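Asker: What follows is a group of structures, each given as structure tokens.
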Structure I
Amino acid sequence: SAGGGIGSSTVSQIFSDKGKITYFLPSMLSSENKTLQASAVAMMSNVSRISGLQPIITKEMMFALSKLITSGVEEMGNSDQTVTGVCSTMNRLMLADSEGSKKVINPELVQAITSISLNENFVKGSKAASLLLYSMWKETNLQSFLKKQGMNKDQFVNDRTKEVNNELVENTSNNK
């Protein structure tokens, strides 16, 4: 399912049409075989980019991703690429279904994402985690929920998350 062409969309659609992706990917994400886990993260990342498939995969995948994030970077094989894929996919799915996201967001998850965002050993992963935090607060529906949970803006919008978001905005502007 890697790539951006019609072939990858077709492969992703086949997995999702069969309904099997929500059964086998969560177990692959928690695999002790880190190569298998990395492949599952890459596949999920690709599938999550297809807006028509997001409703099919969001619920199951967000639970699996939140479990993986809260278990720490060691459970992701200490791989920057895997950490990046997990955080980026979580961000994409949370924004696609902010209401469903509320079922997985808790202080433990936010703390785990914050720890990743501050971990300089994961150059891309820490940026993806920072963007995830920033996006969670900027999504109005989630922000209201986060406030009700006793969380505050500083946990989500801080020097690190603003810097990473500004980099993204700047890079997006330069690529136009």
Structure II
Amino acid sequence: MGNILITNGFKQSVCDRAFYSGPVSKFWAYAFVLSKVPELGDTLFIVLRKQKLIFLHWYHHITVLLYTWYTYKDTVAGGGWFMTMNYTVHAFMYSYYTLRAAGIRVPRPCAMFITFTQILQMVMGIVVNALVYSWRQDGSCLSTTENIFWSCLMYFSYFILFCSFFYKAYLKYPIKNKND
């Protein structure tokens, strides 16, 4: 993604579909699609540990799984951005989960940062879809109206759910001081 941005500019980075066929990028695109299955494992851990499974969690995992398979099949524009953003956010998120599982106390701002980056990912997903739709008119971005619709619906629903989670988890109730 960085190479395309530097050499060909932002528009090409959004519209480029070569990552579906380039030898290295094709591997990572395919790995991205396949990664959605083992990601269901953290849902299994929540259930096995008898923790509360929130709607956002299972809804997100199921819809992402279905959408990534659908999008990969159609090799649509914007997919490179979707994958790059998700890989980046998940690198932070699963590092956080690993530290927590190892019993390491992670400062609250780290969790807030991760949720905030997830919200930014949703905003950027909507922006990328809007650009694909706009640039599709001149033939430079290949995608279908159906794909753009489903992607926007998915990203908008995630935006609402992640904002709600952020508010409830970090803003609604003040942090209690240990001395109180």
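Asker: For distance in nm of label points 7 Å out along Cα→Cβ at positions 139 and 155, the calculated result is 2.5, so let me know which of I, II that is.
Answerer: II
Asker: Which of the displayed structures (I, II) returns the greatest value of mean count of other Cβ atoms within 10 Å over residues 99-106 on calculation?
Answerer: I
Asker: Which structure, out of I, II, was Rg and Dmax of the Cα atoms in Å derived from, given a value of 17.9, 63?
Answerer: Of the options listed, only II reproduces it.
Asker: Identify the structure, out of I, II, from whose coordinates relative contact order in percent (Cα under 8 Å, 6 or more apart) was calculated to give 17.
Answerer: I
Only the coordinates and a few stated rules stand behind these numbers; no lab work does. Given the structure is predicted, the values throughout are model-derived calculations rather than measurements. Cβ atoms are built from the backbone, for glycine too; each structure is taken alone.
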